[in-house]
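In structure tokens below, several structures.
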Structure P
Amino acid sequence: MSTKTIWITAFDKAQDAVRVAALSQVLKRYGLATQGHFWIDEPDKLAWRAGLDALNATRADVWLIVASHDALAKPSIRYGLSLFAASLRDARGAAFPIVLSAPGAPDTLGVQAAWLANAPILDETAAAWPAKIVAKANAVSAAPAPDYRLAVLGEERLGQWFSIGPRRGEWQGVIFGVHGSDAKIDFQAVGRAGMLPEKTTLEYAQEGLTLQVGGRAFTAWAVRNTLVADDAYYARVAGSPQAVLFMPYAEGDDAEATVVELI
């Protein structure tokens with residue numbers, strides 16, 4: 001049986017280096033390999049993608065976030081973690097294990113972003129902590145994938161692109177919106193999933209729509225291109241939206257919108 005690898009993310013190199021080293025030593029005694037990185041809090045440059053690409057390159061089995069209240073209190077860090085988690089589970093499956101580790105009671109961490117809301121928070125000072133990580137690394141989960149795909153592509157030069165599409169069946173177009181004072185859609189495209197298209201043809205493109213959902217206004221763009229499972233709609237977004245909304249295109253109220261909280 002191959003050795004399982006735990007990818008460790010920490011936030012403050014000066015304060016957390018000793019903590020990470022200690023946790024790594026414990027995990028190694030349980031037969032787990034460890035790799036990881038220290039978070040760079042630059043979401044406008046998509047700095048979080050470097051850690052995601054490295055995690056995927058190592059084929060890590062668990063993403064372990066060495067968390068702190070101070071780190072998770074920053075909207076920019078929560079935003080980056082949400083995009084990392086969404087893109088990770090799009091690439092590796094909806095059941096890919098994400099675990100937060102904290103020294104003490106879970107409620108010391110405070111707020112969590114929506115994409116991390118279901119991630120367990122383990123007390124790293126507890127005797128059972130390493131055994132729980134081992135269980136996560138070896139678990140086989142049948143958690144169903146959602147009907148949609150959601151990932152974020154790009155880098156500093158190309159910008160931040162949200163990628164949306166169906167996992168099964170087809171959509172007769174897409175509506176995508178953002179909520180947040182500094183968030184703005186400035187380009188849209190349609191192409192194959194997993195790669196930004198070099199060329200695109202948009203059918204009945206619309207811009208500047210306003211949708212009211214849950215008492216919040218979302219600024220949305222739309223196209224009516226038919227999308228199947230290998231297709232994706234791409235929206236380039238400036239800023240850090242607090243939430244995004246998307247759904248298959250519908251003339252009336254037939255389609256149900258999916259809202260994903262990011263901060």
Structure Q
Amino acid sequence: MRHRHPLAALTSITIVLCVLFGSPAFAGDAVQTLTGPPIRFVSKEGVDFRHVPARASDTSGRPIADMPASRILIKDTEGGWETAEKAAPAFKGNIPVSMRGKLQLIYVESLDWLVVPRGWQVRRTAMGVDGTSAFSFVAPTGTANGWMTLYNIPACLGCIYDSADAFFPDVHAKRLALSGEVSTSAISPKPETMTRPDRCTVLMRYRLPGSPPIHDAVIYTDDGDPTFDDISVALADADSDLAEFLVAYYRHGRESCGGS
């Protein structure tokens with residue numbers, strides 16, 4: 001996704017997010033670039049994150065034995081490492097039996113449990129000072145065979161409006177009122193399919209070089225404090241059922257206006 005941070009009042013946050021999430025495309029850019037394979041920004045294990053074993057249990061306290069579990073530890077804003085001394089909370093997700101053999105669980109303290117294709121590796125772990133996060137995972141044989149990126153903006157209002165602008169017409173006026181910038185964005189690449197199951201969600205499928213087909217959900221909620229999520233899963237057509245499940249799984253609980 002294009003991640004803009006156009007407001008002068010957010011300059012310090014913008015600098016940090018530019019370093020963590022990539023160079024922003026500032027107001028006036030004509031194109032909203034869809035999420036691509038996570039090859040530009042790569043986190044290093046032992047430097048940017050630690051990946052350690054974890055114990056996953058369900059809400060009744062029973063260990064989850066049929067899905068591998070691990071934990072990502074990252075640094076806080078002062079540079080200190082999170083620890084695994086405190087047990088991870090219960091996993092509350094609902095994973096059908098048909099999918100459990102294809103998945104692993106990874107706990108991130110600031111996000112909760114993540115569901116990731118089994119055997120995939122951590123590619124990127126980024127947390128901004130305002131809670132904005134980007135986590136990516138790739139197939140063992142590289143992004144050409146599969147990848148997933150989870151991007152969330154929970155607080156930076158200018159960033160939320162700017163990221164949602166190309167997908168949700170009602171954001172245009174809000175962004176104009178906040179930043180004084182007029183929207184002119186198009187979407188690139190042009191999605192092969194693009195649907196709106198509810199007023200909060202845009203579902204897309206598109207293709208990019210060096211990647212399997214990409215299933216993408218963009219979610220903008222404005223009930224209370226606005227938030228923005230982008231869930232991108234790239235898998236071969238033969239695994240489209242897994243891609244569709246993952247997109248649906250991460251949509252659950254983020255849509256406040258109906259839909260699955």
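Quick note: the coordinates plus some simple rules give every number you see, no bench work behind them. Computed from a prediction, not measured in an experiment: that's the story for all the values here. Cβ atoms are built from the backbone, for glycine too; each structure is taken alone.
The table that follows gives values for the structure above.
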{"quantity": "Structure responsible for -7000, with helix-only ellipticity at 222 nm (-39500 (n - 2.57) for each DSSP H run of 4 or more, over all residues; to 500) calculated and labels P, Q on offer", "calculated": "P"}
{"quantity": "Structure with the greatest value (metric distance in nm of label points 7 Å out along Cα→Cβ at positions 54 and 182, set P, Q)", "calculated": "Q"}
{"quantity": "Of the structures P, Q, the one that 2.4 was derived from, the read-out being distance in nm of label points 7 Å out along Cα→Cβ at positions 150 and 166", "calculated": "Q"}
